[in-house]
Structure 1
Amino acid sequence: MKTLFKILYALSIVWILGAAIKFIEYLSVLARFAHDLVLFSDRDFNLNITLIIALVNALLTIYILFHLFKFTKSIKQISANVLFSQENGKAFNAIGRAFIYYAILKFIVGVVSSISNSIENEVFSSYNFGRILGEQMAARLPLLMFSLFLLIISKLMKDGYELKNENDLTI
């Protein structure tokens, strides 16, 4: 069991590194905009959709990084302590909900970004809209499944804790 938790811990660290790289990518878009704003201060810059999407994505990445760190911390505590505890159930429940919120918000931002790009390139049509929705749903489905799995595990942890307490009382 400890080996499985070590593997899960390593995978969560890789996930954190990937999210950190995405955060740097979003910051580069923001830095490029700030650079152009300072360098070409005589131009009239308005907030375009790319800047807003980069800013929202950066904020969402900070949000998910925070919860990924909590997830990694929970995995470390579980491998060191008891699996069935109320704290572990609460932690997995909170992390599962956070991943669901993140997936929904990333879906919305992805749809808006893709529609904006299609309109900019003058290729927006009802077919493209359906393709955009399908692509965004397919991209978020694994995270939604993982988060639902975490919610199920949290419920099992809470129920296991209650059963353990009842068993300890009957002895």
Structure 2
Amino acid sequence: MNIEKAVNRIKWRIEGNGWNANKNDIEAFNEVVKYVNQKEKEQINRQELFAKLYIHTYSEFLEKYKSNVYDDMPTKELHKLLENPLSVYIQKFTEKLNDQEVENLFDSLKIKKEHPTTKSQEIKDKETEVLSEAIKDKENEKKLFRKVWNEDVVRDILITQINHFLNIYYDVKTDRRNP
């Protein structure tokens, strides 16, 4: 049972359903409700960055699913995202970085990103030759085989960036409160 259900259960009892509440019981209940409301407000204040990103992403899902706040789909999709471990996002981010390296390599070699069946054999042979020559360079080989970025390095970079951002954000926020 969560806190909201617990409070509602006690409220139901106080309202005369199996319990004759006196003035002290009602006052105690009201203090508990006040305490819970204060803790929830403090939680939102402590988690302001998360709240901003949650609202932004939720808004994007509302648009994607062409829905509104009464539709469960955007909320379910957002909660599915939040259930994934951080490592999943680091892995996906690493894959995107490596995919971008391949794209950049192909762009630099002027290899068209078309399905091979739409290219003439002459063009395919020429591009294969260009690519074969290019991967003699170890850096290009790493790019082609998506080995430029590894998860440990990406994790370190992301954690450093996030911590840097948080430090700046909270320093600025603290400075605004303490002129």
Item to check | Which of 1, 2 yields 17.4 [mean count of other Cβ atoms within 10 Å over residues 65-72, calculated] | outcome: 1
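Kindly point out which one of 1, 2 the value 0.35 was derived from, the read-out being FRET efficiency 1/(1 + (r/R0)^6) of positions 57 and 129 (r between Cβ atoms, R0 = 41 Å, to 0.05). Each step should come with its number before you reach the end.
On the way: 1: 1.00; 2: 0.35.
Checking each candidate, the match is 2.
When distance in nm of label points 7 Å out along Cα→Cβ at positions 1 and 113 is compared over structures 1, 2, which one is greatest?
Biggest value here belongs to 2.
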Checklist entry - Hey, helix-only ellipticity at 222 nm (-39500 (n - 2.57) for each DSSP H run of 4 or more, over all residues; to 500) derived from one of 1, 2 reads -25500; which structure? => result 2
Item to check | Structure from which 19.1 was derived, mean projected area of the Cα convex hull in nm², options 1, 2 | outcome: 2
Next on the checklist: So if we calculate FRET efficiency 1/(1 + (r/R0)^6) of positions 49 and 153 (r between Cβ atoms, R0 = 25 Å, to 0.05) for every structure here (1, 2), which label has the highest result?
Outcome noted: 2
Item to check | Origin of the value 27, where relative contact order in percent (Cα under 8 Å, 6 or more apart) was derived from one of 1, 2 | outcome: 1
Checklist outcome for this item: Value 0.05 of FRET efficiency 1/(1 + (r/R0)^6) of positions 33 and 137 (r between Cβ atoms, R0 = 41 Å, to 0.05) was derived from the coordinates of, among 1, 2, structure 2
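Each value in this text was obtained by applying a stated rule to the coordinates, not by laboratory testing. Small disclaimer: the values here were computed from a predicted structure and weren't measured. Cβ atoms are built from the backbone, for glycine too; each structure is taken alone.
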